[in-house]
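Got some structures for you, see below.
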Structure P
């Protein structure tokens, strides 16, 4: 696999970050800006998995109330990065629209307005006529929820650019360098053992996306995190039906800088059953009940995937690990789902016609039973966890990085992180799914 960030791997650091997605990159960046000596180890390539395979939305609208303050901060950070990096980032404030097919959705949208108003967002509820004025010539939606200040960026371009900023700030980034195990001494983290050798560090951040639960379990830590397959498509250049990002249950779209669209099958995801899925089944019952109509169950993940039936759960530091056997998760996309969303798009916008597909791909989304992340110190001293961003991590990534960096350094994070605590699934708390949108 080609290497863009090659280190070299040092013998020691103040902090090691495991994982080169947006959360890991941004955590490393803010640590380095604070004067910490940071190493980021990525088993494959920077943004090789979900951080480059998402929709590209930078969205405040519809967030869990506990996430919203961090997301508002993230929007300010995106603005700053855009000014620093220019058009290459692809950042544009083009708005987000949730489209309602019935009055039940409109009622849910109206309920979320309470959170928007509490934080001074420009979110509005649009009736049929107002929606027609905003998105002309559309199908018969009854209305929508609209936040004009929401934005988009180009994921595959943006996260590597942010990694370059981190490198310029002093972060040593090493691709093709899997962390095999934590090095633990006297009951606390003392470093990491990578495939390239030992790095001594008394603080480690686990930001491994879909692989985090597997890594944590090898150290006796349980994170009820699972992965779902999400398929996405890029169209050929097509007439503009709307400049922004929009979604309804059947399909979602984002105007791209290249004149096409990024299309996705709305709320549809595919859940691959494996040992962890069975182990954590009880915790996921509320989510399954809520989303069962938009979820397809698959009997197993491909061999070697984080929750694959034959994937090892334990290994020694001198063994090749699952992280080295699959450098980048590259699931096969669901072509039938893409065919359906082409039909839905054409029915919604008859004048635009059926979009022609340029390419399709899929990613594995790391999700949690309550669809919000874990941002907390682990029970193992020296380890901080940032994972489970649940299909909306790209936009909030800069704010997550800033918060996690302060956690690592023992500073006040500036936001209430109670909802994101590590122990919320074992302390008797009720699983809170947040708003239904």
Structure Q
């Protein structure tokens, strides 16, 4: 096995994490006033992340991403992020927001970004009815790592599914009722998501209102959602999800989505691109189990109906080889630029294949150390047998401070999903202070 390099910038933080884990946990104080609604709230976190990458120089995405740049075996990167979360209440109205500002620096480049993730104003004239307008990150679906039914949201990062995501500008409403009996709760959420030249431009084609809606039912002990998005900036789609606690410590969930007339660009190994149009079905089945020893297990199977088959993905990787061969022999980068464009589209998604499994196990208060949570996560492409394994250590024993150490190990042969990624190994240390 390849030995993982620990770069100098990470050695001191890793040592501090190791020393911090056995530290005594602070006592938790109960303050009833903390649960009272205040007219305003302001919080967030400050995060420092240090990453050490081992780059896969033979991978298709390394060659395309670093085109024209100095070639290197490794890269160290530092990222500082500030997220602010605020809420202002007045009468029946509430304004809330979430912002994200980041600075990133490595040996080859540095950048900064300031984004408004959410900023919306809502009114609640009745406890069961809410109207809202602004930028909002809706969360549809029951999946942990993936959400086939996330029609009006940006996709999750399966490597960090709980990370906050930027929303879209929209108008939406919530109507909630409790009929009683077996049907305990009904909720209806209509959405309008407009796309113009300067509004939601990355959602799809312009000049569409993009109506969508979700119906939620709590029937006995089962959560059910039925969702729809009309044809507009994206093809029309519909789907449903469910979640049910079979026992107090065992939950099952699933999602199913159908996209009508989905257009998928496909290249052959010479770079000739055709568009295949047809209906696509995606679904997910998963479970969550909490053992008597406080170990949480999460497992999911994801069928990506919009993904590429093993042969279709292989054609793209062979095209990248062809493009760079032409560049070396003739000096022409025409094919390389075409391959780069494809890699920035559907071929470059985090999970562009058709069949994946996800597994995560985490142990609360491991080794008798309060607030110490080790975990291991695995993700695999079932078609080409490439995979990624991520061991993790987390410690939250300091007041408002989270420390996390993760190691990403990618494995796969030439022409496989994880074998052609930009990175073969990544060591990450994160410190996040909440305020």
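Couple of notes before you dig in:
- If helix-only ellipticity at 222 nm (-39500 (n - 2.57) for each DSSP H run of 4 or more, over all residues; to 500) is computed and equals -3500, the structure in P, Q: Q
- Parent structure of the calculated result 14, given that relative contact order in percent (Cα under 8 Å, 6 or more apart) is the read-out and P, Q the choices: Q
- Origin of the value 3.2, where distance in nm of label points 7 Å out along Cα→Cβ at positions 163 and 243 was derived from one of P, Q: P
- A value of -0.23, -0.32, -0.67 for log10 I(q)/I(0) by the Debye sum over Cα atoms at q = 0.06, 0.07, 0.10 Å⁻¹, calculated from one of P, Q, originates in structure P.
Laboratory data are not the source of any read-out in this text; all were calculated from the coordinates shown. Just so it is clear, the model here is predicted, and its values are computed rather than measured. Cβ atoms are built from the backbone, for glycine too; each structure is taken alone.
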